[in-house]
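Novice: Several structures are given next for inspection.
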Structure 1
Amino acid sequence: MNSDLAAQRALDRLAKIGFDALSETDQTLAAVWLFDAGVSNNGFARYFASQRGDLAFHAPAALRKIGAKQLAEIAAEANAVFGPGGPPRELKTRRALVRGFAKSLHSTLEALEKRYYASSENIDELLEAFLTREQTGGA
């Protein structure tokens with residue numbers, strides 16, 4: 001299955017029924033897709049301050065599930081700037097926190113962005129392989 005189509009279907013279901021009602025596969029697709037689109041287009045601060053960041057709490061686990069170990073670690077480190085509880089799921093709260101970040105936290109996020117851009121892991125390829133494994137029962 002085409003990962004773009006599968007991710008779009010997962011995002012459509014997310015909009016209709018919410019994250020907690022999604023299948024594990026759709027949770028993974030939605031979180032990875034929103035993470036990659038948000039960070040690659042706007043960086044971490046804007047990702048967290050936008051609706052794309054609503055699933056940031058799940059991004060590290062989703063990235064690990066598709067085999068993106070480097071990116072999962074980067075996502076976990078970015079989430080950690082919010083403290084031990086990670087980024088809040090509620091947009092207004094998360095946005096207010098991002099706006100109040102000290103310069104040092106913005107510098108941390110910028111350093112993580114550099115690592116993200118330098119990563120050799122290809123999300124599209126990893127998503128395709130993940131979907132193939134899911135369709136064949138993990139074989």
Structure 2
Amino acid sequence: MSLTIGQELPTREFKITRESLVRYAGASGDFNAIHYRDDVAQAVGLPGVLAHGMLTMGAAVQCVVDFLGDSGKVLDYQVRFTKPVLVDAVTGATLIVNATVVEIDEAEKIARIDLSATADGVVVLGKAQVRVRI
């Protein structure tokens with residue numbers, strides 16, 4: 001696999017629905033009602049049901065994993081959650097992820113790929129960086 005600084009990986013779109021949230025809750029064990037009930041989310045001051053942060057984070061890195069073809073090449077992955085992903089009961093939400101190679105250490109065979117993740121036009125992850133073995 002050859003990477004170059006400035007190389008953009010294919011943009012990915014992930015549809016997140018209320019069903020996605022229920023499935024993720026079952027897999028993760030995170031059954032916090034803010035992830036599936038509007039009334040509970042609003043009662044604690046949220047604008048609506050939110051996607052799980054780890055679901056958002058996991059979906060975002062998937063574009064890098066798919067490009068590499070091997071999740072074992074991911075050495076480190078860090079993000080800052082900047083805004084929640086609001087998941088409408090009818091239309092859901094669309095997470096759009098762009099990835100760009102920003103650093104390559106040929107001696108160590110490690111590259112850094114920065115991610116940009118937006119949901120419905122809102123930046124939801126900041127300083128999203130993936131270090132990968134090349």
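Every read-out reported here was derived from the displayed coordinates using simple, explicitly stated rules and does not represent laboratory data. None of the values given here were measured: they were computed from a predicted structure. Cβ atoms are built from the backbone, for glycine too; each structure is taken alone.
Novice: Figure out for me which of the structures 1, 2 the number 2, 11, 20, 21, 17, 12, 8, 6, 3, 1, 0 belongs to, where P(r) over Cα pairs in 5 Å bins from 0, in percent was derived from the coordinates. Write out the running numbers ahead of the final one.
Specialist: On the way: 1: 2, 11, 21, 24, 20, 12, 7, 2, 1, 0; 2: 2, 11, 20, 21, 17, 12, 8, 6, 3, 1, 0.
Structure of origin is 2.
Novice: When mean count of other Cβ atoms within 10 Å over residues 4-11 is calculated for each of the structures 1, 2, which structure yields the highest value?
Specialist: 1
Novice: Computing distance in nm of label points 7 Å out along Cα→Cβ at positions 60 and 100 gives 1.5 for which of 1, 2?
Specialist: Structure of origin is 2.
Novice: State the single structure among 1, 2 that was used to calculate helix-only ellipticity at 222 nm (-39500 (n - 2.57) for each DSSP H run of 4 or more, over all residues; to 500), giving -22500.
Specialist: 1
Novice: Can you spot which of 1, 2 the value 0.55 was calculated from, given it is FRET efficiency 1/(1 + (r/R0)^6) of positions 12 and 92 (r between Cβ atoms, R0 = 25 Å, to 0.05)?
Specialist: 1
Novice: Next question. For relative contact order in percent (Cα under 8 Å, 6 or more apart), which of the structures 1, 2 scores highest?
Specialist: Once relative contact order in percent (Cα under 8 Å, 6 or more apart) is tallied for 1, 2, the winner is 2.
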